[in-house]
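The data blocks that follow each hold one structure.
What follows is calculated from the coordinates using simple rules that are stated; it is not laboratory data. Just so it is clear, the model here is predicted, and its values are computed rather than measured.
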Structure I
Amino acid sequence: MGVSIDAATILGWVIFGGIAMVALGWAKLKDDWRPAVLGVALGGFPYFVPSGWLFWVLGVGLTSALLVWKE
């Protein structure tokens with residue numbers, strides 16, 4: 001079981017990495033720890049999850065949590 005590096009995986013890395021950077025910037029701007037936690041999770045999970053459906057489900061789930069989990 002290895003990481004299959006294809007166009008969809010690279011696209012996911014770019015998308016979720018960009019969202020993570022925005023979340024961390026937003027957390028710093030608003031001085032709120034919740035977007036920071038989700039931003040770190042979004043930035044870090046691709047290193048631990050192989051590509052495939054689980055990769056996309058976790059990415060979309062964490063992004064959705066970022067939009068839903070507000071004050």
Structure II
Amino acid sequence: ALHRETSGSTLLIVAQRVGTILNADQILVIDNGEIVGRGKHHDLLRNCDVKLEIALSQLSEDELKQA
């Protein structure tokens with residue numbers, strides 16, 4: 001529903017839950033006030049240890065495979 005309502009707009013979402021931002025075009029991973037990763041969810045799982053650690057703690061094995 002949110003995607004349909006905001007299509008064509010820039011939307012800034014601040015989230016702690018990985019599931020909230022799985023389909024975001026751009027994700028910034030911030031750790032201790034510093035940006036430690038930037039990109040799409042699937043790219044960050046490969047390139048950002050902080051994002052991977054968060055995802056492993058919140059997502060099931062099936063959800064991680066779909067990423």
### Task
Assign the value 15, 13, 10, calculated as semi-axes √(5λ) of the Cα gyration tensor in Å, for residues 9-48 alone, to the correct structure from I, II.
II
### Task
Could you tell me which structure in I, II was used to calculate Cα extents along the principal axes in Å as 32, 30, 18?
II
### Task
Could you figure out which one of I, II the value -10500 for helix-only ellipticity at 222 nm (-39500 (n - 2.57) for each DSSP H run of 4 or more, over all residues; to 500) was computed from?
II
### Query
One of I, II was used to compute relative contact order in percent (Cα under 8 Å, 6 or more apart), and the answer was 23. Which one was it?
II
